[in-house]
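Once you scroll down, you'll see the structures, which are given as structure tokens.
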Structure I
Amino acid sequence: MTPGVIFKDLLILGSTGNAPGHVRAYDVKTGKIRWIFHTIPQPGEPGYDTWPKDAWKTANGANVWAGLTLDPDRGMVFMPVASAGMVDKDFYGADRRGDNLFGTSEVALNAATGKRIWSFQLVKHDLWDRDPPSQPTLIDLKRNGKSIPAVLQITKAGLVFVFDRMTGKPLFPIEERKVSASDVPGEQASATQTFPLVPEPFARQRLTPEQLTNRTPEAHKAVVDAFAILHNQGPFDPPSVQGTIIFPGLDGGGEYGGAAYDPDTGLVYINANEMAFVLKLKPRPPAVTGNSGRAIYLNNCAACHGVDRKGSPPEFPSLVNVGSRLTEMDMLYMIQSGGGRMPSFASLRLEQVISLIGYLRSRIDVRANSTAENKVALNKPSARAAYIFDGYNKFLDPGGYPAVAPPWGTLSAIDINTGKYVWKQPFGEYPELAAKGFGKTGSENYGGAVVTAGGVLFIGATVYDNKFHGFDKHTGKLLWEATLPAAGVATPATYIAHGRQFVVISAGGGKNPKGAVGGKIVAFALPQ
């Protein structure tokens, strides 16, 4: 479950997990459901014909994990709906042919009734997990002397969409273009996709040989050789068995921190990743029969964590020696409730979960009660895609650094009234490279910014240098920085207490597998 929003006496919630991502409003006094919006449409509802006939009975995904945005004055709630798949089905959609509304869409609802006011699909039949990474941002766009209430959505693809808040009409030009077809058996990628023309993308859109790293001659040669055998047709080149370049990568472009908006200047600030990933599919191994712990693992867990249980950290953690890190109760809770990218497997019976836990903790192949009704719940042909995701594979050089030339992360300011960039610069660095004179590369960054009326943009986010920064919001000039105990991959907050202004950030770490693990809250204050 993701955080909800309160509108009058309603709590409006999105969801995550191995289930349809319908949005619900609960009466805060009684707990009863007042309305449901079906993000996977049911018969008679708009969008039903963009799915296979009975998909609403079995399909998962199309959830609102990134959070909701409420306009209480207009009684509207805005939903960034995720892609129409879960885990391995994010990238192979043969069993969900069609555009798959309302997957990867911006949707505006009447907050009191749940009725759709407007929607816009950002990606049709999403095969790239290009769902909106953050809640949309409410802005006021000035045009021809008038102020237009608008909603702005950034994407993992490095794009900015701006809509009229009331009607959903795009406020900058958008173009429909033909894109590449899939060569994976059974897949039918959409023939066209939408591209906003203004603002220009805040991340590079296609990787060319000229953009490959020159960090060292050896690194350059290695990535040129690897690059030569990969699919690389630019945006919306479908996943392939051979391997497809996706740039910006599966972690953005834009990320969960979202955009920061300054109503005084009309500037929107976006921090972004500019790394490439290799998006690869592989045939799914045949289902394993039976109810042993190993069979349950192979049928339900191995697609993400691998047959060898090594995963692809940090997105899919290794489960090798997981018993030394988690108690049986921790594992039971995680399997039944899910967490992060992991969906809930509440459909497994308790004895199956116990068998799975026993296998993971001891490698002993414990067999569950094998009565007919206890057959593995997800081991059904309708639930098994023919091809599965090969993992979150970053395109790296032999030294473990991005295979593309810098910048590897950026921070940008856009005048949203004109759609023009005011400034853009590399954001973050690798300390060990900076010590060798290879600084200002930019780096992976997660977590957003907060902008103040006093002229400062505060942001942590940079993964490898653990810095917390204060920039001049007008020029992007660095005014101040401090080193946190771990990476501040969260959005800071600012407040006033006893007449003194504070800015606070969570130093949680976690995105750098070799970095410090945080769990600390760090606060800074103006002098008394």
Structure II
Amino acid sequence: MNKNKFYVTTPLYYVNSKPHLGTLYSTLLADVAARWNKFLGKKVFFLTGTDEHGQKIAEKAKQEGLAPKEFVDSMIPKFKETWKLYEIEYDKFIRTTDKEHEDAVVKWINKLEGNGDIYKSSYTGWYCVPCETFVSLEDDAEIVCPTCRRELKKISEENYFFRLSAYEDRLLKFYEENPNFVIPKGRLNEVISFVKSGLKDLSISRKGLKWGITYPGDDDHSIYVWADALNNYISAIGYGSDDVKKQEEFKFLWPADLQIMAKDILRFHAVYWPAFLMAAGLPLPKRLLVHGYILCGDSKMSKSLGNVVEPEILAEKYGVEPIRYYLLRHMSINQDGHFDIKNLENHISGDLANNLGNLLSRTVAVAVNNGLDNVKAPEAFELESLALHEKCGEVFKDFWDNMNHSQYHLALSHLWKFISEVNVYFNDQKPWALAKENKELFEETISATCHCLYVIAILVWPVMPKKMHELLSCLGHSFDLKNDYEGELRKNIWNKNFKLTKPLNPLFVRPEKNKFQ
């Protein structure tokens, strides 16, 4: 295993409508994870993309009066434009209609057939088109999908089946040996309970559905959309390729280090996907990061309910990076999060404009206005500054640990408490008065505050890269991934010099002053 690489994935998004806040959240989590690991000096590969086959897409295309391929092609720019707007720096955007993906899926099917893991049999049961999944119901159960609560269709046809039941014991053993496979851990208990209840073999084909990858050797069948889509994580990095370079890339990058998804597709990723990989003789992903839903009121944000929030409108009204910050800070990985415009505005005003932005502008203004453009690191600190110095070191270690465990909301929460403490220090020291009364202590206060701002900017860069570039430039510094920031910050030594310049514009704008309000 190569420890100096990091392969992170988002789920593939259905192209039945454009991205909303829920899909943005998953993608943003992956972007921050990718940036953080670049920060750690790792070779990062970040994959995202779209799921374009299946009955649901075929029906949506028909509604739009388009051929399926024409319809899915029309949707791709909407995803790519949204990700570009929100500064998502992915390395590859895969589509399940890509030929290299379709070829890899066929090779995977052939391998499983060769191993005896696939057989043909008749199937009668319930199927949820929106979720693209087969559903088992108790005799007296309501005939609706347990996930989306929509009507089920009864299907009776001959299908190809994957011997999922044969992997029950191997899956349970894997969960036992890898207790951190799923974050948060409570989600893994749900998976274990599901597997222990007994696994049934999985239908991996649909008869008569033309919009999908044709089952090898049987033109009457297409490959089940989840068996198709899950394989994107390996097809995108060279699985099944005859190209030597792509084969080497696959060996280097697989297994994935972190796969991110919402809780409604956990079963597919924590049960079916590991079993598929076991059958193919491939290593399993190291970790699944499973987040909750973003709720509007009491309902999950979803396209079908019509309660989605448009990311483009939010970006225009509040700015891209304040939205990035809000979603990372105030949506806990471990539970469902509530999105509320008033709450968003309060946190942009409080956390960003008042707490961080105002600290920067006040520090630079009072220094420059009193002739202190060039700030040197003092040789020693007074007790108040020394206490702040020590606290900064503690916060750095806590932030580091939380980020490495994908607890981004906790990392940012603790860091913003520290920002409040830096504000208290600045106010208590009264540098505007010290400039006239005690020049040495004045310079020390400005230096200590600048060092805190420097550390804050370095740590927050994965979440708000452009804003932190702006902050650092006001201190006379720039962000460069070639720097060993980890080594620098671990030394916990304040030895920086700063060349201060006043920001041309406020770092953050309060919503009530926003021109789009």
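Here, each number is a calculation from the coordinates, and none is a lab measurement. Computed from a prediction, not measured in an experiment: that's the story for all the values here. Cβ atoms are built from the backbone, for glycine too; each structure is taken alone.
Figures for the structure shown
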quantity: Comparison of I, II - label where distance in nm of label points 7 Å out along Cα→Cβ at positions 6 and 270 is highest; calculated: I
quantity: Among I, II, structure where relative contact order in percent (Cα under 8 Å, 6 or more apart) as derived comes to 10; calculated: I
quantity: Structure (I, II) behind the derived value -14500 of helix-only ellipticity at 222 nm (-39500 (n - 2.57) for each DSSP H run of 4 or more, over all residues; to 500); calculated: II
quantity: log10 I(q)/I(0) by the Debye sum over Cα atoms at q = 0.24 Å⁻¹, for residues 182-253 alone from the coordinates reads -1.21; which among I, II; calculated: I
quantity: Highest-scoring label, criterion being FRET efficiency 1/(1 + (r/R0)^6) of positions 294 and 398 (r between Cβ atoms, R0 = 25 Å, to 0.05), among I, II; calculated: II
